[in-house]
Structures are given as structure tokens and as C-alpha cells.
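Coordinate-derived values only; no laboratory data. Computed from a predicted structure; not experimentally measured.
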Structure I
Amino acid sequence: MSPPSPARLRAAFLLLTLIWGTTWAVIRLGLEGIPPLTGVALRFGIAGALLLALVRHFGVRFTWSRRELGLWAMNGLFLFSVSYTIVYWAEQHIPSGLAAVLFATYPLMVAVIAHFALPGERLGWRAGVGIVLGLAGVATIFSDDLQALGGARAREVSLVMLVSPLVSAIATVAIKRWGKGIHPLSLTAVPMLMTAALVGTLAAIFERNAPIVFDLRSVGALVYLAVMGSAVTFTIYYWMLSHAAATRVALIAYTIPVVAVAVGAALFDEPIRPLVILGGALVLGGVAIVARRR
């Protein structure tokens, strides 16, 4: 099979930017009616079921090899369960735009991990400068009065939020290193269903008394996040990852915050503080330097 054209890769990148850029605000909409653990479980349960149906429709076969099973576990635990549980929990306490800006450290984390794990993606001095610049951006964000953005716990919540891009970066590099020849539907459908089972169990324990409201807003948000924000986007994402360097595909986090901050400000009147904008610009500038080096 011939590799995709640059135009197709750019179109896929743009589509992911537009969809994932809106999901941050849509998550916050859904949290108004559905608690976080339940929301994560339902989202990936629906998405995984849809993708599993496509697996059967297109005749995709799982190898059930040790490598494939390991990647299922890695994706299910790190990329979907841990990462998204943190995001949903964090968005109860901090603005969706701030959460997206903090997640923009993801490409920098991918670059550092890939340097040690992927022989073809070594870092040079220029990329090192980009990483330092990105860290300076994070420090700038935390130098602001985050309490004005999310209350007394905003700083602690923002620190925990940084775990989400870290575990996502680990999963991405693992997929890039060991995922060759494994179909993107395999890397999404089964891990999503594993996430639904794991997080659903946690929801049954910790949210059994939490009120759930299935109104038009919460159900609409859930369907959008499951279909567009998960089933469609992650399939495209892993297709891109099979044809491009992990650090370049990770640059999706470079463009998403721009959309996320704009949507959050428009829908929820989320404040846009100067130091957060400056810190975000430094983070994205660091990502840009890492990208240009490649």
C-alpha cells in the first residue's frame, strides 16, 4: 500500500484540530449532567462498540499476539483510562481552555521520551531549546494567580492535569515503537472497551450516589464525544501515527489549544488571563521549535 499524500495528512491534521479543539468545552458541558467517571466509561463504551462493529464489517483480524495484547493494555490504561479520567476530573475545577493549554505540553513529553525509545527520533540542541522554552511556559502559567481561574484548588488540580499528557506521551511512543502492522481499529476498539469496563467499575463504586441527568445537553455532549471525539478521531490519529514520526503527529496539541481557548471563552465566558496566554505562547513556541528541527 502506497503511503498517503502530504495533502491527506494535512487534511487529517486539520480535522483532528477542529474536533479535538471543541471537545474540551463539550466535556465541560457533559459534566453538568454526568459525573466524570461515568462520563468516561459511557464515552469509551459507546465509541469502542462502534469501532468493534467496524472491525467486523471490514474484516479486520486481531493477531492476539503478546505485542498486540500489551498495546491494548497500554492504551486502555494510560491513554484512555488514566489520561481522560484526569481531564474530566480537572475540568470540574479549572477552565477547559487552561486544561487544553496544559495538555499542550504533550508534544514536548513525546519528544523527550522518543529520544530514548525511538532510535530515529533523537533530540538535538535546537529541540532542547524548545523543550526548555516549553517548560518556561508552564512555569509562567503557574506563576499566575490560578485561584482566580478555578478557586482554591486550581494550582493543585493544574499540577495533576500535567499527568494526563505524560501518560498519553508514554502510550504514543509505545504505539510508535511496537505498533507496526497492527490495524488502527485494533489499537482503539479493544482499549476503549477495556476503559469502559475499568472506569465503569470505578464509577459504580465511587459515583453510585452521584446524580445523573440525561437531558438534551448531556446526552448530546456524550454522543459527540463518543462518535466524533473518540471513534473518528483516534482511528485517524493512529492511521497518521503509522505514516509519520511520533513527534510530528503529537504536534496536534500545538493547534488544539487555540481552538479550545476560543471555544471556552465563547461558550462559558472563561477568563483569558495575560500570564496564561504568555505561558501558553511559550509552550507552543517550544513545540514549534521542536517541530522545525524535524
Structure II
Amino acid sequence: MDPFVILLVVVSAVLHVAWNVRLKTAGDPLKAATIGMLAATVGIVPAGIAAWWWSGSPALPVEGIALGILSGVIEAGYFVLLSAAYRRGDLSVVYPIARGTAPLLAVAIGVLLLGEVLGVAGSIGVVLLLLGFLVLQQPWEVLRGHRGLDPAIAFALATGVAIATYSAIDRVGTRLIDPLPYAAILWVTAAIVLVLWVRLVAGGDLLAGGPTAIRRAAVGGWLTLLAYLLILYALSVAPLSGVAPLRESAAVFAAAWGSFKLGEAVDRGDAFRRIGASGAIVLGAILLAVGA
């Protein structure tokens, strides 16, 4: 893969981690996510309209629009679940588990439901993913009675399911509609659903945090939009099998930042355990892509 494309994907991964750090450290992650999505919508909608106009203003198929709306609803659910996980758990644990669950789920569906057979690389990838999950979660500590069940893990796993779901929908949707107009439909839908959720279900006020919190969340939204656009460009010139696993390198960045910068690790040994486990998850995802 072209070194420039690799650089773009790595920059995208860093930007995505920066967005998640802002969510984790926000007073209310769900409100921050909602403000961020609203801010990003201001950018992606004009870009989507411009791309649609530039391509000759083609009629948008109803199926593609429906998939964009469905993906937006699921993306809103993803933020609800992710915010719940961040309120209960560490960035260095939640992020790698959420990102690693998606490829593992895809493999489980392929093997158990579609009758696919994993090669040697794919099998090793599954083992590494499971090993990384176990080292991060440390279920033996629960069995020994040293700590209770961590509810953040359940929300992180559910977040991974949401990622796998909207990713599968987007693969189909972006084949029916140009990626930028499709993203505009998705972003608008997700922003509307999140606003309604915060107002009607969570019972919160988006402006309650003050201008500093609003500005911080808005910048985070622009970061994730830029990360998304970089990935779109990378996918336009490089194969998915190379881009997708490399993007998961963000899990290692998140584990390192959470362990050292946010002080989530109790000591250096615990920090390297979290980073090492996240590295195993990333390597597992890469081997799964190679063995697919």
C-alpha cells in the first residue's frame, strides 16, 4: 500500500482517538457526542450536496436513502452505547473492545451462519482477538472475587455490535449512492435522533455545559468528520482489506493515551498490559483481514 495512504489512515486513527478522548473526558459524553454530530453535519451536508451536484445531480435511489437513514439511526445508537460505556469504564479498555468486537462478530457470522472456513492467518487472528479481550477484561479477577462485573464491558461489546451493523449497511449504501451524499444523509439522521434522544429520553439540555464544553465538543465533531473523509479517500485508492485493519491501530493509541495521560492504569505494568492487549486485538484484526 502507498506510504501516503498509510499516513492518511494513521492520521485518521489519531483523529478518531482524539474525538474519543474528548467524549471520555466530557462531563456528559452523550451530550458531547450530540453537539459534535451537529457540528459535523454543518460540514458534511454542503460537501454532500456539492458532490451530488458535481456528479450531474443524479436521482438518488430510494434504497440508498433508506440505508443511509437506517445507518444514521444505528450510528446514533452507537453513540448512546459508547457514551454509557465511557461513563462506566476506562478509555483504554472500552475503545479496544468496542473496535475489536466488530471484526470478531463478522467472522462469527461468516463461520457459523454462512459456512465460511478460516485459514491459518484468520484462525490465529481470532485467537489474538480473544486473547486481547481476556487480558483487557481479566475475568479471572471476577471469579476470584477481587472485583465485580464491569458493566462498561457489556456496553463496549454492544457498541462493537453497532459498529459491525452500520459498517455492513454502509458497504451496501455507498454502492448505491456516492459516499459524500450518503454520509450527509447518515449524519443528518444521526444528529436528529441524538437530539431527540437527549431531549426526550435522557432529559438533558445540550447548552447546559456552557460555551467551553460546547466548543470542545464541536471541535471533536469536526475531528471525527475529518477522520471519516480521510478514510473515504484512502478507500478510493487502496483496498478495504488493507485500510480497515490499519485503521484499528487507533486501539493502541487509545490504550496508551488512557493508560498514561488519563491515569487509568494503576502502575506501569498495568499500562503495558492494556497496551499489549490492544496490540493483540489490532494484530488479530489485521490477520483476519489477510485471511479473509
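Some notes on this structure:
- Source structure of the calculated read-out (volume of the Cα convex hull per residue in Å³, for residues 110-157 alone, 77) within I, II: I.
- With respect to mean projected area of the Cα convex hull in nm², for residues 14-181 alone, the largest value across structures I, II is given by II.
- helix-only ellipticity at 222 nm (-39500 (n - 2.57) for each DSSP H run of 4 or more, over all residues; to 500) derived as -27000 - corresponding label from I, II: II
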